Each structure stands twice: as structure tokens, then as C-alpha cells.
Structure 1
Amino acid sequence: MAQLKGAILQGAYKEGDKLPSERELTNLFNVSRGVVREAIRGLQVSGYVKIKQGPLGGAFVKENSAGLLEMGVSDLYSSKKLSINEVGRVRQYIEPEIARLAALNVTDGYRKKLEIALEQEKQGFESNEDLMNKLTAVHFILAEMSGNIILKNILISLISLTHQIINELLTESLLTIHRIGEHDDVFMSVITGDPEAARKSMAFHSACFCDEFVQLEKATVEKATAANSVQASSFPSSPCPFNGPGKK
């Protein structure tokens, strides 16, 4: 039902708003309840709404900017139309510019946020997931500081996919591809308001991480190839004396 999606996109229903009941939507758009249910199900699958159960439940509008991008890039990766190398390289292209813009927009409030995020990175972690959340906090703050909503949402979607890939492929500590302290130079450049230094330090950090990230894919492929070779060599040789049909 395009009318309901259009109402969300045009701001009639904002993020966090609860959509009207099925009966109300049926009367509002003059359609059957079946059509309304199918429309809400489609909006849920597309990432526009989330369904909450219980007496106070219903369909609630989600933030559809980064959320839809996240779904899009995740689908591209899952369908093998987007490689790990491409994900890493795009981050390598945009993050230096984000850091440069962040240095131009630094405020006392943002300095404090970055200081807290950097301190939390160095306070230890309980799991790879915990460490990932701490290490990406700086990137999210810089994206917000950039003041560019397109760059911000692209980066959020790419970081989300990066987390997904690491969770799928990395069997060792996250520290093997991202060390503590790698954000220090970026942090100092940004909080001192030096855009060129911020760009250069983030370019260096992004290049290092991208190389490690791509190596993760390469190592995974090599392990899979080796495992397949071992499995193939473990098969007993055929007792058949023929190499093929009609051949001795």
C-alpha cells in the first residue's frame, strides 16, 4: 500500500510513532484489513516499521535512513555482489573526509564525547562484540561531527556490515586486525581542530585496517580451500580400473 509508505516518507508518521490500528487504517485508506496487514508486513520487511507485541504493542516507525542502507549493503554482500575488499576500500575513501570535516566542527561537547569513547576503548573488554562496539564509537562520533548526513549514514551502514563480516569470519581476537590505540592520532588531530592532520591520520588508520580486513577474507578462503583439499584426499581411490566411460 503505497499511501502508507508515502505517509511515512513525507513525515506524517515520524520515527517512534505508532501507526494507527488496522481498523483505523482500513477506514483511512478505504481498503480491506487483509490489504492493511500485507502493507504493514511489507513495511516491516523493508525496514520502515518494527512490530511490538503486547497490550501496548503495534507497528512503530523506524529510522529509515541508515536502516535501509544497512539492509541494502547487507543484501548485496549476502548475494555475493559486494566483496569484503569493496567494503574496506569504500571506508578507506570516505573516512578521511569524515575526519577532516569533524576537525572543522569540533566543539567542547564533541571533545568530551571523543575523550570518553577513547577512554572506554582502553578499559578492557569482555568479548569481540564488546570490543567492536567500543572501537567503532569514535567512528560514529566523527560521522556525527562531519555534519554530512549522507556520509554519516553510508558509514553507519558499512560499519554494521563490517561487524557482520567479522562476526562471521573472525575466529581469533579482534585485536589481530585492530589494535588498541590506533585512534590516538586521529583523536588528537580532531580535538585540536587540524583538518589536514585529521585527514592524514585517518587515512593511515583506514589503510591499515582495510589491509587487515581484506586479509581476513583471504585467510578464510585459504582455510576453506585447504579443508576441501584434505576432505577430497581422504576419499578412497575408486576400485574401478577405468578412467572414464569406454577407457581402460
Structure 2
Amino acid sequence: MLTALIIDDEQKARSNLENLLKDYCPNVEVAAKAGTVSEAMNAIGIYQPDFIFLDVRMQGETGFDLLKQIDNPSFDVIFTTAYNEYALKAFRFCAVDYLLKPLNIDELKEAVKKVEEKHSSQFKKERLELFLQGLKDSGNAFSKIALPTMEGLNFVKIQDIIRCESDENYTNFHLTTDEKILVSKTIKYFDELLQDHNFFRTHRSHLINLNHIKKYVKGDGGYAIMSDGCQVVVSRRKKDDFLQKLAS
């Protein structure tokens, strides 16, 4: 049995989530509910939950205000939010779980299942530290990204990523350290996430860091020679956008 706290400033939202957990997640016991950051801090100290459901926006406060007060979180966090596009991007960068309101039952069950798989406490701490660091400024403030693998999470500096190569429903990350990491997400997922960090999708199979291009060779679409020596084809359809991006 897992113990959880529900933290949301709307009483109706707290009750709705509690009822959904009773009906669809019988392995979760709601130890307490809180409507403010101070109430949540008290409840965390008393109940020591396995995880918390944390609303992003509360009256005059945010869920992030709560996390900033906790030095070494021993619990997992599932954020709940109805909006805030930047926060959603931050969640994806840090592999932090979140649910969009109104809550979807299948997504709720999947989020609880992930908690059951129990990441190590170090992963919890590092993910939340990365998340809070990125929230201080704009979306480009993230210097690292959390990459989910079969073994757990790899925290990688974005500047160390040379290129991403598609492998069906997986993506291979090629790094400046000569390391290759197989990640359990599609290349489309990372294309959307990294496009503001000077990455470009040259082909359906490749997403490259433009900072690591050594040379561009003209041709039908041409190809880029990367810092690791790999020749990455630029599709004819992407050529004009690619050259414009290089010139900007």
C-alpha cells in the first residue's frame, strides 16, 4: 500500500482526485489533503508520504514554493495542472510526472504505476533540483536534460549532445564523451523539446546540435559533418530551413 497526499487549493478538486484513487487505484491510501503550502508542509512532516499530488497553481502560491522548502525530498511528486505551457516543458525536461486537468483515469493509473516502480531517492532529489533550477528563468535556462533509459535516468548536459538518432520508438543520444545512450522516447519527443536549444531535425532519423557541426557539404539536400565525424544527411525538404537556421 502506498500513502499519498493531495495538495490543491480547490476542495472539489481534492475530493474528486480522492474518489478516483479509491475507485481505480486501490493500492493508494490518501493519508491527508491540504489546500495551502503551510498545510502541506505540516502533513508531509506528520505522514511521510510515498508520493504527493501537487497542484501547480494555488491561491497566491505555487506547488514549486512547497518544493523549494524541502531540502531532501523522500517522496515522489505527481504534478497536477490545467495550464502553464512552460511548466509542462519543464516537466518533460526533468522526467517529472504530471497530470493535466481534467484528470484522465488511464493517465492517473499510469502515473501511480510509475511511482510503484520506485526510482531511487537520488533520482528524486536530482530530478527535482534540475526542475527547480530551470524554473528560475526562461525555458532556455535548462542546462541539463533527464534521459529515461531501461536502467533509470541519465542526467546529461545539453551542450554535450552531438546528435540524436532515431531507432524506431527509441532514440540514441551521441555525446561528446563518446558515450551512446539508448533512450525510451521517440525522436519526435526530443525534437519538440530541444528546438529552442539550437537543435535541428535534418531528417526523419536525425536531430542534430548545430553547435557541433564541423562542415556542411552541398548537394541535393547536402549533409553535415558532425564533431564526432558522422555524416548526417539533410533532406531536400529541410534544406532551405536548415541553411536559414545556420545563417541566423
Exercise for the section: State the single structure among 1, 2 that was used to calculate Cα extents along the principal axes in Å, giving 64, 34, 31. Expected result: 2
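Given that helix-only ellipticity at 222 nm (-39500 (n - 2.57) for each DSSP H run of 4 or more, over all residues; to 500), derived from a single structure, equals -22000, which label among 1, 2 identifies that structure? The partial results should precede the final answer.
Details: 1: -22000; 2: -10000.
Derived from the structure labelled 1.
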Problem - For Rg and Dmax of the Cα atoms in Å, for residues 52-187 alone computed as 15.3, 48, the structure of 1, 2 it came from - result: 2
Practice task
For structures 1, 2, calculate relative contact order in percent (Cα under 8 Å, 6 or more apart) and state which one comes out highest.
Solution key: 1
Completion exercise
distance in nm of label points 7 Å out along Cα→Cβ at positions 100 and 212, calculated, reads 3.1; among 1, 2 the input was structure 2
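Read the figures in this text as sums done on the coordinates, not as results from a lab. Only a predicted model underlies this, so the values are computations on that prediction, with no experimental measurement involved. Cβ atoms are built from the backbone, for glycine too; each structure is taken alone.
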